[in-house]
Structure P
């Protein structure tokens, strides 16, 4: 059976979408979507055609992919939004959960600052606890002395407080090391763990080949002796580690005898040089969860492969596992949710100067940019506990934010690339302008002369001979001529249909700049050094009354937050 053009176009559309999202189209992902929509066509035929289309698509350049994707971009974004909202389960019901006895936790590794992806896990855990009148705990997973720093602990605590999360308890994995040593000894004595002295290359090779380590059959007494030697410093980093006896034949590679203790001799920010043998995630997290009575754990679904080892440790130790829940990773179009390791690299290279750079979606950057914590929570809860992967536009978050800032943002005039306008034949004007059109929040008042500034863009659109425009809430004027630097004009009769433009009086103007953040990565996936635009201009004098972090609406420009009053520097939030 020949595949119709309609079906082939459908295949190509899904292949283009898959390639745009992940760099290359994947047969399994594309074929699954095609089968669900192309009913009645034999799967072998669909597979053959899909393979052919994917081969073509994967040869395309990135710019050509994005160009072909453009016509149906909105279709996919709307479909992803609808699917996520339908599967979000904001009133998630948990079998066996008892009101007042649901305890969740947020487990950051203090090796970087909090991002919106981290915030999703935290907020969902908080919301789940609230549904059952329970509590959320703050658990610092700080058993990697090379990465963990007090700076990040302080930042995470500051960010979670700003997000409105109230923790019932705070604890640190590094405070449980002695108890985990005891658990490790128990696992060794049971014959469920052993000390491995193989090189990292050998361990990797054995895992790949599903081959058991030669140390796996050592007697518990020998393993216990080796473990105590590790604790006393008899080995250097990489020379010895303790491995859990999982299943070396498992298709799940994480179950192939994962490491549960390894040697790290770096000084720890909290414990100093007290320990040189540190527990890994595989033993640390399940034990600390159990010891703190955690009943429900929310994780990114990419952690689902660790389920078996997580539960196996608890089974060997006779501990009850919590309920595990999974949600999709939050991906925002434009690479703004880059992994922390990518951001650290950009910081090290000097391409980014700080973690609160408004181009980023760290929590501290969003705060600096004027995004409200309530907007972040509302945005995250639109997707809720959905496991549907999707890449959503930043505009969805900014739209939630706009709902909150629009009623409170004072309205001011800002003119970029200002051009001088002199209105001949008029004297002083009293200007009284509302601070907000919908609220009785007062006025800003000026005594103006006959010289004003308008934006360069408005000036460029004005005809050089005669055109009527309205200086908003002041007067109508008719432009006559320009001498190259100054537009000459005269007062005109009111014209309700005339173009309305913003203005700033020469007598009461302030120089200012507006930072306009954009996507930090270009079409090739490289850092874009031009992703932060700086727009200079004048803002009206009322801006002297603003405090840092006040949010205003520059009319016909957008919402902005005062970032630095001394420099009169604003950051653009959204339209």
Structure Q
């Protein structure tokens, strides 16, 4: 059995250990609570699930290892409801105990995840620093003199310290990205509305997002795929829509010279330059953009009427319980009461004008690359200037939800003093999965077929098509680029149902087979790969399919039917039958072996 004290809690590692029997969910949960006790009072947790309760859930999870998150420990920010645990938003007097979990938490629990507890945060999700809490300040796992970032402070530290596999935060102004940068994590701020906020204490209800903290992009993408679903109870919920794939080569925006602010942090500036160089090395084409309208939009968030949304959410409570609140949080939120309807309309007009100014940028780039934060600060520096330091941290994050962008914060290297630096990829709404693909390449963690969990991509809102390929479009074969050039994503290798015959067709360069249906259970199973394309890319792909090939419905061994390559039967009348090999790749291997055995002339 592996030494759990030295084991990372990465989701694929735990999943593999559970299924092999090397470890059990209960053993992992015991180790989680041992680690929590060993760290002592680190200000990460507001409420912990009793260990015996979590262990009972782990025992139950062991009987359902088919669930995607069976036995995986997670943490939830304390402004997100978990049934039976108090929700306080880091204000004890505000506490209430919900009878049901938030929509997002319920989906995690249905997938088998085990909630360990509720995490510390900047009170009422108002702050990017992680110090505005009566439960104490969280700090970076790399240096306790420095802030953890917020407002999702405890959620980030819980993952970075190895106490859980992943966590949920919220992100209205950067709260799911800033803590990721300060703790060397992946912080996914999804498109507004694709993860329901039902059961989340509002900050700015029209802008709020549930965010995800993980150690890897793969894990963030997997959690997003589980959580993204429409919710009739959330008026801001929306289905995942189609988004054009990034161009090949991809084009990325960087601010014009002189528009980047790193404070007094030359190490951060150097690391950002290295990030740009890394994207160029991947084949990316940098394009200079004007950051001015983005920065002007960012200024609206706290200087404009969106502060009134915070007042709408909790202002009356703060007025009735002023001593229960952090003084900085209280001053910010109560300031929202002074804003008028006229202020709201004027700011709305300004925002629409800024959106018009920004829109042409997306015609020239696929995504924008920015530092996640300009710099970082010590805890005492924030205490000396709580509003000014906090505002500075948000200059690259505050505009994202106002402009309806998706954002993915990822590690960007380390300064010489050992503190991490982060960068963020941003693109228009619904580019979430494209950003994950890009970030995976940026971090050098390309998936392999043996590691990749099959994604049931985007079934909830349509927009994607699964395609079965059996011949020259298989991974590594000559026509595979026709899929990857269109941004197709490999899902899995599987066999068809035993309904088909396979033939080697004559006259094609490169060589290719023809798959013909011969009747249910009257043929053989043929190896196939399943790829996912957006509808637009699928349409262009089908338009380029030459006769006698056609795209029809292919039945898979597990009973599913997907679109796939079939062949007009007349083309196989004089073709070489190769069904006995079970697939095109096996046939090519057979040919190669046979050729190697031929005597030299």
Compute mean count of other Cβ atoms within 10 Å over residues 112-119 for each of P, Q and report the one that scores greatest. Q
Which of P, Q leads on FRET efficiency 1/(1 + (r/R0)^6) of positions 200 and 400 (r between Cβ atoms, R0 = 41 Å, to 0.05), largest value: Q
Starting from the value 30.4, 102: which structure in P, Q was Rg and Dmax of the Cα atoms in Å calculated from? P
Calculated from one of P, Q, distance in nm of label points 7 Å out along Cα→Cβ at positions 16 and 432 reads 2.7, and the structure in question is Q
For distance in nm of label points 7 Å out along Cα→Cβ at positions 56 and 352, the calculated result is 3.8, so let me know which of P, Q that is. P
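Given a computed value of 20.1 for mean count of other Cβ atoms within 10 Å over residues 104-111, which structure among P, Q does it belong to?
Value 20.1 for mean count of other Cβ atoms within 10 Å over residues 104-111 corresponds to Q out of P, Q.
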One of P, Q was used to calculate P(r) over Cα pairs in 20 Å bins from 0, in percent, for residues 232-559 alone, giving 24, 46, 24, 6, 0; which? Q
If mean count of other Cβ atoms within 10 Å over residues 280-287 is computed to be 13.8, which of P, Q is the source? Q
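Read-outs throughout are calculated quantities, based only on the coordinates presented, and are distinct from any laboratory measurement. All values derive from a computational prediction rather than experimental measurement. Cβ atoms are built from the backbone, for glycine too; each structure is taken alone.
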